Structure 1
Amino acid sequence: MVSEEAILEYLERFDDITEREEKGWKIFERGEKIFLCMEQGKTPLRLELRCDRKLGQTLQERYESVMESRALGRNGIEIICSGQLSKDEITDLIRHAYEVSAD
């Protein structure tokens, strides 16, 4: 399973990210767009990511731990990091979320 620390370390690779905390969540933005929300201090880790709709639908059909994002709606997915998706798959989705959030 991927950890909160591993996600934070991975995010250091990206430019132009702002971070804030709100009600137990870390929220990461690129420009004016949220691309990642990460619940703090929970196991398993819960992430909400901006995502292409077709990719999001495919992931939801394939994994029970992936659902529509409550924060981002149809423009995102929520992932419960329970081990269904590998660390590499999750970091790829974070990169995708960052890329689709470009202004």
Structure 2
Amino acid sequence: MKKQYLKTKPVCKVTFRLQKEVAQSAKTVNIVGEFNNWDIYSTPMKKLKNGAFTVTLDLGMDTEYQFRYLIDETKWENDWNADKYVPTPYGNAENSVVVV
């Protein structure tokens, strides 16, 4: 995860990246979280030639956003480089958190 704080706007450009080791042979990966109202289809990630997936989002500053990756619409995965993790209200899972 890479963060770029803008001087002209109260926005942070955050580039999320799901490594090939995690994505394996995935055909699709969507990032799903508080920044898109947990909509599983609204934020697809781009597949790179090396098999990783990436997307850059403009996120408001001074906020924490919970999120997860949805691989091939069936498997949930956390970001291995998240700023922190918090328990979800659904069973024994955790959400990744990005702090901007």
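No value in this document is a laboratory result; all are computed from the given coordinates. In this text, all values refer to a predicted model and were calculated from it rather than measured experimentally. Cβ atoms are built from the backbone, for glycine too; each structure is taken alone.
Supply the structure label, taken from 1, 2, corresponding to distance in nm of label points 7 Å out along Cα→Cβ at positions 11 and 91 with the calculated value 1.6.
The read-out was computed on structure 1.
Given a value of -9500 for helix-only ellipticity at 222 nm (-39500 (n - 2.57) for each DSSP H run of 4 or more, over all residues; to 500), calculated from one of 1, 2, which structure does it belong to?
It was calculated from structure 1.
Quick one: Cα Rg over 2.2 N^0.38 Å came out at 1.04 when computed from one of 1, 2, so which one is it?
2
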